[in-house]
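What follows is a set of structures for review.
Values in this text are rule-based calculations from the coordinates and carry no lab data. Please read these numbers as outputs of a predicted model, since none were measured by experiment. Cβ atoms are built from the backbone, for glycine too; each structure is taken alone.
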Structure P
Amino acid sequence: MENENKCCCHKVKVRSPEEYKKLINRLNRIEGQIRGIRGMVEKNVYCTDILVQVAAVNAALNAFNKELLANHIKTCVVNDIRDGKDEIIDELLDTLQKLMK
């Protein structure tokens, strides 16, 4: 069976404690922002004020994606290429297509 400890699509990725902590902290902040937006809607806050907060969440998600993608390339992609698994390149290109929609 293929090594499932690497990463990506139906695989798993063992992250360092530092990487894990950084990603979880980012997600916790984003989750808090989302709860804040829900609260704004519940309090009938003016539309443009909510839209500004939604833009901030989008920026936070983009930052999360950039960090995760950079780590993915530096670890999973590099390791698979070194192991002769060139199909990782097509997987990466497919992922980038999805991110750029």
Structure Q
Amino acid sequence: MWDISRWLIESGSLYVLVWGKDSEQWREAVEDAALEAVNYEDVAEQHRVLVTAHEDDDLEEVFWFARHRASHPADLQDTLILHIADTPRREELEDAYSDA
């Protein structure tokens, strides 16, 4: 969890929505990685990492939120869907995101 959270931040992620099992722990890990990356200093809003946890929401609701409500001071253009599970679901998840 910690290595992936650090990788997300090092890769430039500025808005992370976590969903599913242990989403609160994932939220905390990504927030901690973001703080660690800037040595726990304040950063300008356009560089601030926003993280939300959606443990009790349906995945469709999370995708809808990501596409229509999530906003960040930086002009974010790319979306990465990172699915950590035993069974791959790439096409299903990409279709659900497109339909949101």
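What the table below lists for this structure:
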{"quantity": "Structures P, Q, by distance in nm of label points 7 Å out along Cα→Cβ at positions 34 and 50: label with the highest value", "calculated": "P"}
{"quantity": "Read-out Kirkwood radius over Cα pairs in Å, computed value 14.2, structure in P, Q", "calculated": "Q"}
{"quantity": "When relative contact order in percent (Cα under 8 Å, 6 or more apart) is computed for each of P, Q, the largest belongs to", "calculated": "Q"}
{"quantity": "Origin of the derived value -13500 (helix-only ellipticity at 222 nm (-39500 (n - 2.57) for each DSSP H run of 4 or more, over all residues; to 500); candidates P, Q)", "calculated": "Q"}
{"quantity": "Answer label among P, Q for the case where mean count of other Cβ atoms within 10 Å over residues 42-49, calculated from the coordinates, equals 12.1", "calculated": "Q"}
